[in-house]
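Just so you know, all these numbers are worked out from the coordinates, no wet-lab data involved. Just so you know, these numbers come straight off a predicted model, no measurement behind them. Cβ atoms are built from the backbone, for glycine too; each structure is taken alone.
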Structure P
Amino acid sequence: MKTPKELKVKPIRNGTVIDHITANRALNVLKILELPNGEAAVTIAMNVKSSQMEKKDIVKIEGRELKSKEVDKIALIAPQATINIVRDYEIAEKGKVELTNKVKGILKCPNPNCITNANEPVKTQFYVMEKEPVTLRCYHCERMMVEEDIESQFRL
């Protein structure tokens with residue numbers, strides 16, 4: 001009887017590994033990071049077994065370290081994600097994403113009557129009402145936004 005060969009994803013020399021993404025959300029992470037953009041090689045693993053969360057997704061981005069605003073975006077759709085910065089094949093930095101109490105300028109308000117959607121020089125701002133599941137409230141019009149709606153409201 002043949003033993004199945006184990007396939008492993010090639011390690012990256014330099015870049016970012018986003019681990020512990022909620023299962024089936026890796027493609028949404030790519031969308032908000034505007035990847036692939038022709039610069040970086042991207043590897044995706046979806047529905048991988050995990051001891052911590054049953055199933056998870058993983059995204060590896062070669063040759064690019066994420067900016068803090070990008071990490072803030074990931075926290076909105078994958079609040080349990082971890083970010084690993086890889087340099088010379090070693091993890092140089094490791095941290096969990098953290099959803100702050102306020103979200104500024106990242107999302108647009110789904111309320112068409114909100115002042116932030118009226119061509120006024122007003123930045124969007126949301127209060128985080130719940131972190132699990134993520135629930136936000138607009139500072140200006142008080143419209144509530146739940147986790148399922150957040151992904152469609154990113155300012156790209």
Structure Q
Amino acid sequence: MKKVLTFFIFLLIVIQFYRPYKNSLEGIGNNDFFSRENVPSDIAKIFKKSCYDCHSNHTEYSWYDNIAPLSWYVDKNIKRAKFSLNFSEWGKFEPWQRRLFFQGGIIYDINIDRMPPKNYLTMHPDAKISPVEKKSIQRWIDSVDLLKE
């Protein structure tokens with residue numbers, strides 16, 4: 001039993017040397033959602049706390065996000081999230097794509113509590129979007145001119 005425990009401790013130490021990519025580019029670029037849309041500060045605050053860690057190039061990591069194999073899991077989830085929607089690349093989308101995200105994906109996903117996902121909320125409970133915040137996002141999205149260039 002002692003040998004098995006020693007092996008697993010050794011393995012845990014060794015896997016710490018494999019570091020996944022860190023999703024932490026500095027600054028907000030010209031293609032970022034906040035640069036491209038006239039986002040009111042209250043809505044920006046909601047998106048920042050609930051969406052940007054996974055759906056942008058700017059993740060704020062916690063200490064436990066640096067421990068393998070959890071760091072690998074976090075990296076995989078961020079890659080998947082950015083593949084589906086990356087707010088840092090918002091300006092590269094065509095107007096029809098932005099409309100699709102606004103009217104379909106974003107509103108639908110937050111209204112059915114698909115976003116932020118439950119596994120993220122376990123460690124980040126402050127990221128939960130309240131019913132009042134959902135209504136605020138809906139009102140703002142309804143007011144945005146989605147066909148502008």
Exercise. Using the calculated result 1.4 for distance in nm of label points 7 Å out along Cα→Cβ at positions 43 and 115, pick out the matching structure from P, Q.
Key: Q
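By the measure mean count of other Cβ atoms within 10 Å over residues 59-66, tell me the structure among P, Q with the highest figure.
Numbers: P: 18.8; Q: 13.2.
Greatest value across P, Q: structure P.
When distance in nm of label points 7 Å out along Cα→Cβ at positions 11 and 35 is calculated, the result is 1.9; to which of the structures P, Q does this value belong?
P
Can you tell which of P, Q yields 0.4 when distance in nm of label points 7 Å out along Cα→Cβ at positions 19 and 91 is derived from it?
Details: P: 0.4; Q: 3.0.
Checking each candidate, the match is P.
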Quiz prompt | Structure responsible for -14000, with helix-only ellipticity at 222 nm (-39500 (n - 2.57) for each DSSP H run of 4 or more, over all residues; to 500) calculated and labels P, Q on offer | solution = Q
Quiz prompt | At a computed 18.3, 66 (Rg and Dmax of the Cα atoms in Å), which of P, Q | solution = Q
Quiz item: Any idea which of P, Q comes out highest on relative contact order in percent (Cα under 8 Å, 6 or more apart)?
Solution: Q
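Looking at distance in nm of label points 7 Å out along Cα→Cβ at positions 99 and 123, point out which structure of P, Q has the largest value.
Numbers: P: 2.1; Q: 3.9.
Largest one: structure Q.
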